[in-house]
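Several structures are given next for inspection.
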Structure 1
Amino acid sequence: MDGNGRWARERWLPRAAGHRAGVAVLTPLIEAAGEAGVGALTLYAFSTENWGRPETEVDSLMALFLETAKGKVPELNERGARLRFVGRRGHLPEAVRAAVGEAEELTRNNDRLNVYIALNYGGRAELVDAARRMIEDGLTPEQVDEATFASYLYAPEVPEVDLVIRTSGELRISNFLLWQVAYAEFYVTDTLWPDFSPEEFRRAISSFAARSRRRGGV
């Protein structure tokens, strides 16, 4: 969800205002995803590298997450969305960890749309953590194949990613779901995240639907 800072800068606003504007996009986007028949939607909210931002910005992001959890989670629950969080939870503030657990518990029986929030997430960190857990479980090299490795990821039930949408014109993966995007299609738009509309989301889906996915074949 890129472009919050640039959106704010263009309007001579603090970066926190851009992050807050980005939150407003979530509900209409999740509604559009459900209407389009999307089964799983993953939102990259905070990366393991984002701790390197100024402390004031990190603090405002954590406060915004708590505010969003309080205001949006009941709303998403009513719409039938199931929320799951992926990432290194142990490094998050205690209040954020509690809000994560409460959101997952409240929505755990919903089945209209699975929404995964990547929070303190890094693709490399996920692969390292999976490898560590396999070692802890005493697996031998012969026991490790792609299916086994995938079962040790943060959310092994998540299917491989079909489509990655990059807002604000970014042309890199940015450490996002490195295992899961192996055969993903990409849709890149110059639109900044706070301006990303359900209409553009539907255009991204249409673009994806028109592509031929060969996965290495002919």
Structure 2
Amino acid sequence: MAFLADIAILEVALRNSMHEAAAAVWGSHWYASINVPLDDRTSNNLNRAWGHLHASVRNRPDDPDVPGRLIAQCMFGFWTNLLDAGSYVGKEPRRYEVDYEALWLQAFKSAFPGGRAEARAQRHTTSASVPNFTREWTHSVCKTVNELRNRVAHHEPIINGFPLNGQRARKSAAEGHDVCMTLARMIDRDLGKWLSMNSTVPGMLASRPC
């Protein structure tokens, strides 16, 4: 529950920051723009979010209040997927691959104003893989938080850590908290400071019985 409280705040911050970055480039209804190619996975997630809106909202898709209502229905995984490399659209013989690197460079990179400083700070404090502020690294941060979110949302135990999908490695609960704080600082330095002061996770980890 302590992790869920932190991640709920992160989820709102992430979606708002990425939405604002996209709207600044492609307009408030950027998700419907032909200039924003989306792969099938992202489109399907967007369609599900659209389906959760009331019919009275869906009947007026061009109204100015609709984007805010729609992004509120898009889950953490939707925004994380937008930071992936991109996948395929359609079926053969009209199946083609979209490149999310272009979306990153045009808009989504600006959704993480603290990203470069955070990557630089980690280069000075870790002897592991050296991070650079790239789409791939940002995606890995969001994906780890999303994996943690899914585990705790399904009430799965994380006392002995949690696995990363598709990897043999596990991260400890403390490492998961560190990644959450990293993402918060990447989105907004003040959010990172506030969350570090108000999160109950460190206290719970410190009181863990031997």
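Any read-out appearing in this document is the output of simple, stated calculations on the displayed coordinates, not a laboratory observation. The shown structure was predicted, so the numbers you read here are calculated from the model rather than taken from an experiment. Cβ atoms are built from the backbone, for glycine too; each structure is taken alone.
Could you figure out which one of 1, 2 the value 0.6 for distance in nm of label points 7 Å out along Cα→Cβ at positions 20 and 188 was computed from? This value belongs to structure 2. Structures 1, 2 were shown, and helix-only ellipticity at 222 nm (-39500 (n - 2.57) for each DSSP H run of 4 or more, over all residues; to 500) at -17000 was computed from 2.
Computing mean count of other Cβ atoms within 10 Å over residues 36-43 across structures 1, 2 gives 15.5 for structure 1. Tell me which of 1, 2 gives -0.79, -0.97, -1.05, -1.24 when you compute log10 I(q)/I(0) by the Debye sum over Cα atoms at q = 0.15, 0.17, 0.18, 0.22 Å⁻¹, for residues 92-179 alone. Here the read-out was taken from 1. Taking Rg and Dmax of the Cα atoms in Å, for residues 28-147 alone from the coordinates of each of 1, 2, which one would give 16.6, 54? Of the structures listed, the value fits 2.
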